[in-house]
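Following are the structures in question.
Here, each number is a calculation from the coordinates, and none is a lab measurement. In this text, all values refer to a predicted model and were calculated from it rather than measured experimentally. Cβ atoms are built from the backbone, for glycine too; each structure is taken alone.
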Structure I
Amino acid sequence: MIVVLSTLALALPAPTSTWEPLAKSPVAIECTDTPAGPYCRSTGVVSVPVDTAVQTFRALDAHVAKMASITKIARLEPDVLHVVMDYPFPTTDRDYVARFTETTEADGTVAFTWTPTTHPKAPDNGQTIRLGRLDGQWRFAADGSNTRVTYVWHADPGGSLPDVGVVRKKAGLFAITDIASATGGRIVSP
């Protein structure tokens, strides 16, 4: 289970940020520039209750077999995960180690904020490209009997990529699709 620590002060985009759309369906994906670099956000409504989505996310490492874009999630500490992302051949897979902090807002929205960390149980093995510059947040809010999932992220994908815009679109879509699959639900709207 991911434990509650403390609220982290991240450079998440301000509520007044101007977001440029990249995709509108099946999930909304948009990006904005900040002093810390570009951030992207993907949003979709998943066909499960918010409690199911939150419980699934807390035990994400137990659901990796249901996710298409993740090959491994290792829980290194109660709040630290090592995640290996599957990139299409011939591109090298990416991985990261992140510390997650869970908070619940006054309206019931549950947020999991993450920041990079290093951990002796996840050394950089040279077989993947380790993402060192990253942070973000997963948000789970009730939307009727469904869950509105919002994924905000900042990451330098590293390595040589032909089109970072395509990577951002795919990352945003895969994130929401994988959460929907992990919960046993489906995306019902952007």
Structure II
Amino acid sequence: MHTRIVSSRNRIRASAGVGLLIVLSCGLCGLVAYQWYRDADLRMQIADRNKQIHQLNEQKHEVETTGKRVEEELKRVEQLKERLTEQDRTNKVELSRTKRDLSEMTLKWERATKQGDAYKVAYDKMSTDIKAQNESIKKLNEAYLNAVNVNKDTVEKYKKLAGDCEELNQRYNKLFEQAEKLQEALKTQGSDKK
């Protein structure tokens, strides 16, 4: 019996060893399956991470490219800012000069306006004076024409009077000659009587 017990013990031990081996192999299979599942999951995670890393590298490249473009744009904007600042300074100087010129031109314009008003007043006065002078000249011309007409009449009368005077003078001369002749005749007659 002892052998049987041993053998039964051995069997129990063997079957417990086999059971343990089965449990261990099932555990190992489970562990391998779990490791395989975990490795597959890790591979998928690594593939996802590699994809993410690739995307991040692309994004990094895009960001670097964009950063370079932004940097160049910033340089361009800085240069533009400097140019605009310089142009602003120049514009301020130009605006100041333009304001000064405008002020001078405004003063000149005001002076010219005042002078123009003075000229207008003087022109209006001169125009009034010229009109008055023209009226005076017209009156003088009319008076002159009247005087000329009167003078013509006077000249005509004078000519007639001169003609009459000439005629009277000639008659007087004739009478004077006749009187002289008479006197001489009287003298000759008086001397003849003596």
Winner on Rg/Rh (Cα atoms, Kirkwood Rh), for residues 79-118 alone once structures I, II are ranked, highest first: II
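Comparing structures I, II by distance in nm of label points 7 Å out along Cα→Cβ at positions 47 and 71, which one has the largest value?
II
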Comparison of I, II - label where Kirkwood radius over Cα pairs in Å is highest: II
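Given -5000 as the derived value for helix-only ellipticity at 222 nm (-39500 (n - 2.57) for each DSSP H run of 4 or more, over all residues; to 500), which of the supplied structures I, II does it correspond to?
I
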Which entry (I, II) yields the derived value 10.6 for mean count of other Cβ atoms within 10 Å over residues 111-118: II
